[in-house]
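Please go over the structures that come below.
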Structure 1
Amino acid sequence: MIAITGPYPPAVFRAVNGKVMAAAGRQPVEVPAGTSLADIRWKKPHRAVVPKKSAPTTHLVPGSSGDRYEVVLWSDGTARCNCWGYRRWRKPCKHIKMVKVVGQQQEITNDSRE
């Protein structure tokens, strides 16, 4: 029994050079002549489980010039802000950092009350 790992069901074929090959994706493997699908055991690769994002929370944060910015924060820690700096650089701005710090302080305060 020949084990083949790949995302697709395996196929057995004869290559241009005359070799018998089996493939279940991009990388064909040379197999002995006379190999059939009955001789191959297909192993599907494990898919990584991607956690689903929960509903985001929206926070209005005052800016240093008096403007108000909208920070959207997801439970996995990713965030987005509508300030110029975040739109330009796509890195956490001071508004996102403020929301995260205040959120951590509130969690600490809530945990200490229990």
Structure 2
Amino acid sequence: MENLKYDQMVKKVKQDGFSLKFASQELRNNRHIVLAAVKDWASALEYASEDLKNDFGVVLAAVRKEGRAFKYASEELRDDEDIVLAAVTNDVRPLEFASDKLKNEFKMLKNVNNTL
């Protein structure tokens, strides 16, 4: 029976990542299910377990799909340069959710770039 729930949820989130919102906490903590969800709808990261909001691969997949999903990343990953760069590649607005340290570094780089 548990495999049936798992298989059904994988199918659902592949079709509609928002379905993760209605999953059990156990399924929201399943890396395979959450990855499938964020690949369809990046903001499904909001409904992932705290552990998976701190999973580099899951968060990277989400922010590569859509940078604004970055706001759901853990505090630790908001301080990760690779995650921040992936989040701001197409839109700098997610930078507001980065750690203060990285915000300052990005502002400094922008200022240096403007002087070149």
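Once mean count of other Cβ atoms within 10 Å over residues 67-74 is computed for every structure in 1, 2, the highest value turns out to be that of 2.
For the structures shown (1, 2), FRET efficiency 1/(1 + (r/R0)^6) of positions 43 and 99 (r between Cβ atoms, R0 = 35 Å, to 0.05) is largest in 2. With Kirkwood radius over Cα pairs in Å computed over the structures 1, 2, the top value is the one for 1, the highest of the group.
Using helix-only ellipticity at 222 nm (-39500 (n - 2.57) for each DSSP H run of 4 or more, over all residues; to 500) as the calculated read-out, with -7000 as its value, let me know the right label among 1, 2. Only structure 1 yields this read-out.
Values quoted throughout were computed directly from the atomic coordinates according to the rules given, and no laboratory measurement underlies them. Note that the structure is a prediction, hence the values are computed from the model and not measured. Cβ atoms are built from the backbone, for glycine too; each structure is taken alone.
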